[in-house]
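Multiple structures follow.
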Structure 1
Amino acid sequence: MAISQAMVPSFKTALLDGEMDFSSNTSQTFKIALFTSSATLGATTTAYSTTNEVSGTGYTAGGNTLTVVAPTTSGTTAFLDFANTTWATATITARGALIYQSGGTNPAVAVLDFGADKTSTAGDFTIQFPTADASNAIIRIA
C-alpha cells in the first residue's frame, strides 16, 4: 500500500468539463479525509472511499469541510487554496489525505502524502495548507 501525492487527472478533466466550481457563489462543498499508511491513494484515485480511512476520537468518517480561499491569478498562474483545518482533541494517526468534492460520486481533487505517519493524542490534528500564491498554493494551474 502506498500514498503518492498528486493532483488527480480526473479532477483536471472535471475542471475542463465545468464540473468543479471553487468560486464563492457555488453550492459545492469540498472536504478533506485522512487515511492510514495502509491506504492506496495516488494519481489513479478518482473518488473518496472509506477504505483505510483513519478512525479515532475526534474524527468522523468523511473528514472536515474545507473553506475555499477564492481562486485568483498572479502572472500566468491561476491558483486557489483552502483555510487550514483542525480536528480538535483528536486521537488519530494519519499518513495522508484526500481532498474531494462532497456529493454525487465524491470525486477526488488531490492526494496529500504526509511523508510519514502523523499522530495526535488528545490534541489538535491540523492540516496547514501552503501559502496561497502562484508558487506554493495547493492547487496551481500554470
Structure 2
Amino acid sequence: MLQDFKKFVLRGNVVDLAVAVVIGAAFTAIITALVKDFITPLIGALYKSSSFQNDYFMVHGSKFMYGDFANALVSFLLIAAVVFFLVVTPINKLQARVARNKTTEDPTEKKCPYCLSKIPAKATRCAFCTSKVK
C-alpha cells in the first residue's frame, strides 16, 4: 500500500499540481499586495478617502465593509485576467494549431439505414436485418 502511495505522489501530474498551487498562492499574494498598496490608494484618492480599504457603512448596527470587498473584487479580476491572457488564451491557440494539423481517420463503423444497427464500414449487407447497404 505504501508503494502505491509513493507511485501516486511521484506521478508527474500530482507534482505539477502541487507546483501550480504553490505558484498560484505566491501570485495571489503579489496581486493582493498590488491591489492593497497601489490600486486601493488610487481609488481612495479619487473619492478623497485616506483609507478606502477600511471604508464602510452601517445599517441597523451592521457594518458593511465595501472597501474591503472592492479590494477582493479587484484582486479577483486581476488574477482572472492574468490567468485568461497568459494561460487560457495561449493554450487555446496551441490546441487549435494542433487540431489543424491532425488528420481525421476514416470511420470503422456505420449505421444500417434500415435497422440503425452499427455495422462495419466495409459491409455490404447488415448482419442484423440482412438488408443490402451501400
Work out which structure the value 19.9 belongs to, where mean projected area of the Cα convex hull in nm² was derived from one of 1, 2. 2
Ranked on distance in nm of label points 7 Å out along Cα→Cβ at positions 45 and 85, which label among 1, 2 comes first with the largest value? 2
Determine which structure produced the value 4.0 for distance in nm of label points 7 Å out along Cα→Cβ at positions 93 and 109, calculated from the coordinates; the candidates are 1, 2. 2
Which of 1, 2 yields -17000 [helix-only ellipticity at 222 nm (-39500 (n - 2.57) for each DSSP H run of 4 or more, over all residues; to 500), calculated]: 2
So if we calculate FRET efficiency 1/(1 + (r/R0)^6) of positions 37 and 101 (r between Cβ atoms, R0 = 41 Å, to 0.05) for every structure here (1, 2), which label has the highest result? 1
Among the shown structures 1, 2, from which was the value 15.7 of Kirkwood radius over Cα pairs in Å, for residues 69-124 alone calculated? 2
If relative contact order in percent (Cα under 8 Å, 6 or more apart) is computed and equals 11, the structure in 1, 2: 2
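All of the numbers you see were taken from the coordinates with simple rules; none came from a lab. Treat the numbers as computed from the prediction; the structure is a model and nothing was measured. Cβ atoms are built from the backbone, for glycine too; each structure is taken alone.
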